Structure 1
Amino acid sequence: MSARTTAPAAAHVPAQRRILAVLVFSQALSGAGLAAGITVGALLAEEMLGSTGPAGVPSALFTAGAALGAVGIGRLCRRWGRRPGLALGYGAGALGSLGVVAAAAVGSVPLLFLSLLVYGAGTATNLMARYAGADLAPPERRGRAVSTVLFATTLGAVIGPNLVTVTGNMAHAWGIPRLAGPFLLAVAAFGTAGVVLAVLLRPDPLWPARAPAEDRPAPDPDGPTAADGGAAARSVRRRGLVTGTAVMVIGQLVMIAIMTMTPVHLLAHGHGTQTAGWVIALHVGAMFLPSPLTGLLVDRIGRLRMAAASGVTLSAAGVLAAVAPPHGLPALAVALVLLGLGWNFGLISGTALVTDALPPARRASVQGLVDVGIAIAGAAGGMSSGLVVALGGFPALALAGGLLALAVIPVVASAARR
């Protein structure tokens, strides 16, 4: 690689380090807010509605809200930069969390649904922050940059579900239903994360990335570069964008569908909310904790190989969850760990593929649209999960998810052949 190519990247090293440090801090905070909806959203809806069938609605609503949030955040970031876009997204997440608490306190289902929709903007922001980590990273380190931001989510995301009892007792003491307790934590987590980004995310990572010297598509580590010819390079970039998006969309749909109904499945077979929180904590830990290793593997052995590993791991998770004894925890806990791990493989490899495919001037808006697709897939998975369980049971849902995950393999194989 020539000095002309490496000089701009080297000049951004100090800024990249500062940006990653701020993102790590904000992600550690926001992870607790992300975990609230995952852990008790379905249980709160089941309690307020008195039925298992609509229990997947909260997941569908906050993932639909994430889709709307991704569009808005992407446009804000393109026009004003990452800092205002991400800070406002977390502010919306805090407002939605407060609305969920109010809805539970007064028993208003319409307010609950509306608030979950707004809460989704916070979950979208938590995921979209990974793109900010990759803005100034050189192509050969993008996987590790993305993984650093995701790894930081682990602290809050793992601690949050284990505070279900503590936050529930706090809510009960204030005359609020216990299941709304984790959303009290989400108010503080999202709100503080937004303030941290608004004050400390300087320089805004998107502006240096748009400097004229770097305003060109980055090379795809799995294929030819722009030097091989304009048409070939455009084809490679399109293929990378489509493949990365497909991998993340499939992974999100499968993960959300199975994860959403796991607490409901556990409570239906005699386990308590704390046990459900423990299993979800293991799952969320697997979603984020392996990120440094995943990022290293994405950079070293390639995006496509790790994307294929995502499909295989998610499929194994679905099959194991389907055959796990309903009254036993170990097998189901392992299945949820594999579910989180497969999602992690797909998100980091897919993010690297998408970022490789986009020039800096187009990144924010196109990445926002990609995350819209991811959020819509999550909404579909959440909405259908309760209905599938009501009609065929949790094993049918898990097995269907495992089979769907295998669709990643032909997508990756097609990209590799071309």
Structure 2
Amino acid sequence: MNSLSQEKPVVLGLIGYGTVGQGFVRLLRKETNLLGRRLGFPLFLKTVVDRNIKEKSSGLLDGVVLSHDPASVINDPEIQIVIELIGGIEPARSLLLEAVRKKKSVVTANKALLALHGEELFQAVHSNRTDFAFEGSVGGGIPILRSLREGIGGNRIQSLRGIINGTCNYILTRMTYERQDFETVLREAQALGYAEADPSFDIDGIDAAHKLAILGTLSFGSPIAFQDIPVEGIRKVQTIDIEFGRELGYVLKLLGIAKDDGASLDLRVHPAFLPEDSVLAGVDGVFNAVEVNGETLGPALFYGRGAGSDPTATAVMGDVMELARAIHTGCFHQVPPLGFSWNDRVHRPVTGLPGIRSEYYLRFMAPDSPGTLSYLSGVLGENGISIESVIQKGRKMGGSVPVVILTHTAPESSVRTALNIIDRSVHVTEPTVLIRVEGNAEA
């Protein structure tokens, strides 16, 4: 008889047997011996809850109690770790709060819930001194949250930039290299299962902003309200701008950006041009990556598959193992869930777009007539915006020609003031396209 069989198991209850839930159970069954060897004790899955559990029942669930009622997990005194994988806000929020109040350890991958109701949940976790883990909520199988909490926790995080939505990254990659328009690539992504039937959550940047709120909170030790994060999606991206960007040496990505500005925090989600030789510019398809800059560490890159059954199940399993060790040893709450002591977090406002400084790509559609370029450069100059480079080509598009200007670093408020003047003038035929340019990461 091996020593493992003599150890008391840690008992699990799973709520939600969808794509990720099934991936978790597959992993648990496949790697039973490996998990036991790493932990020194077994994990026992007692109950699985799902609205359609009978239809989903399979050999993977042999010996498991199957239920439609989440209370069968929450109220079971034998179950020590509750794993929530149903997603959405309710009933997930109420279930997790009840589990925490019953002093159970909790694992979730629910990014929307954490972004919108994280303060309430983490207050309950703090008050009840339970353990709460959520690695699967950001970046799939990329261990970015655990790294921020522990691995590089001794560093003052200065900034991070992330490609944190695989759907958008796939669409922009195809638009860049296949020169297809947005709607065509979106339909392709939906056919391949990379985009939902209603893709708004992804392409409008909401999913990325949920993840950025979590990343920012763990990076800076400040509560971040999701609604304070400026968000722009990729719905309006055109291939002409991607092509002009490449001519200037840039690649377009949807970025989540978080920077420590001292008194405030600069957090935002929007399309941005990156230098084509930068590491993030080479992250293509459905892959995710987060580049973190620590004051002592410098830049570090976390890269991998950002979504899907197996990557997210891997992250959930890592959380289960961490919490199971705490239960087995009786050493709870060794690392605060947010990486900072609850009472030592510092509230700081989010800067907002008018307060940021950036380089800018500006595309004007102008009548093919003398004086246009001098007018545009004049208005920009009057607002303190200097020009780095210009592309002006004679190809007409509906009677107008594109004039592309790349600026040096300038306050966004000044750029917006200049564009308000330009867009009301006779020198342009449609609103200016503005895309921010992110240079190589600063130390």
Structure 3
Amino acid sequence: MTGETILFVDDEEHLRLAAEQALQLADLPVTCLAQAEKALARISRNFPGILVTDIRMPGMDGIQLMRRALEIDSEFPVILVTGHGDVELAVQCMREGAYDFLEKPYAPSRLVETVRRALDKRRLTLENRALRSQVGGRDAIEARLTGRSAAMVDLRHQIRAIAATEADVLIVGATGTGKEVAARALHRASARGDWPFVHINCAALPEALIESELFGHEAGAFPGATRARYGKFEHARGGTVFLDEIESMPQPMQAKLLHAIQNRAITRLGSNDPVELDVRFVAASKTDLEAEAAAGRFRSDLLYRLNVVTLRVPDLTERREDIPRLFVQLVNEAAARYKRPAPDVPGAVLNAVSARTWPGNVRELRNAADRFALGLDLAIGDGAVGATPVEGRANLSDKVADFERALIAASLTAHGGSLKETYEALGLSRKALYEKMQKYGLDRAAFIETEDAI
């Protein structure tokens, strides 16, 4: 972490000199100060370092300094140095937010070990904040469809181009890839964005009631219809109708849907009067509709009406370099949803989630992020954060390449695009890292910029 510094505060000069020598011998940057006020003046929310302070000092003591520092940044690591009689007080301070404490006399190795752990925590805190800042700086489409991979950049390009038109759209992709998210992003970016977005899950509609649900009915149209009712298509007037799992729609209804799309009009059950529709139709399917049409299970004329434009949402395996950033975003969203503080996501966890396949795609990754935000499944071995091992590539060399690419992308994400910190963390030379990034098409700028040049 560039510019990281250990602030060591003690009013006794010989203790400052001893600490300075121990830390410098361990190649750790340290600034020794005799007064708490001088240390406090250096601390900010973005200060890339930690504080080690004696408790007993004239003027502002170590506890006051700790409390003032935590007011500036509640996640700032403060290590307290205490005499034997102050251990209970130090424990109480840890309940207030201190990172750790050292009891005098302490071994230099104990000081170095504690300081290293605190610096690691500070580094990850600032890196996660940088990732959250990047998410917050994006436009509405990128905020919904996160990712710097070529597949996601291309998808956002297409959505921006299509949003300004009135073309009907078919969105295809595997289960859990985010087809509804793409549909909502398209709707919000269009001129219809302030009007209703009506989500219809075709697989969940009872076959006996599907026509009434979509088109509405007049009073007396069937037993139990005591009053007229708008259907979902009319409710969406001015906005977007999203037909999710369109492949599940019964064939008799496919003909009626085709008529509604062609004529932009429907007729309620029990009525002879057509009702004009001002809507855009967006459909989604997890299956190959062309194959379904060829097999006679889906109307080919309806397919041609729906796929004026086709958007494909990629699997996570096709954009593995996006997984670390996406996981951090989902963890932060989960923490906000559960009203909990956003936890740090260690680089080891980012490596673990990047190196695994996610058969359920973003939906499965979101579930893992929820559990992580709740403090569950923190192990990163087998079964880590709810994941399953990488598999599915044809041979060993492909699997190794997948793993290596994911690991480098995760480390670049964790270190905010810093090449030095990345190659040191991975145990590579700078030249080796550069060559591997070229081999796998990884662009350092994609891990440090706040928005795409689109």
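See the values below:
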| quantity | calculated |
| --- | --- |
| Comparison of 1, 2, 3 - label where relative contact order in percent (Cα under 8 Å, 6 or more apart) is highest | 1 |
| Test item: helix-only ellipticity at 222 nm (-39500 (n - 2.57) for each DSSP H run of 4 or more, over all residues; to 500) calculated as -10500, pick one of 1, 2, 3 | 2 |
| Per distance in nm of label points 7 Å out along Cα→Cβ at positions 143 and 247, the highest-valued of structures 1, 2, 3 | 2 |
| For 111 (volume of the Cα convex hull per residue in Å³, calculated) the corresponding structure among 1, 2, 3 | 1 |
| Test item: FRET efficiency 1/(1 + (r/R0)^6) of positions 151 and 359 (r between Cβ atoms, R0 = 30 Å, to 0.05) calculated as 0.95, pick one of 1, 2, 3 | 3 |
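Only the coordinates and a few stated rules stand behind these numbers; no lab work does. The structure presented is a predicted model; accordingly, all values stated were derived computationally and were not measured. Cβ atoms are built from the backbone, for glycine too; each structure is taken alone.
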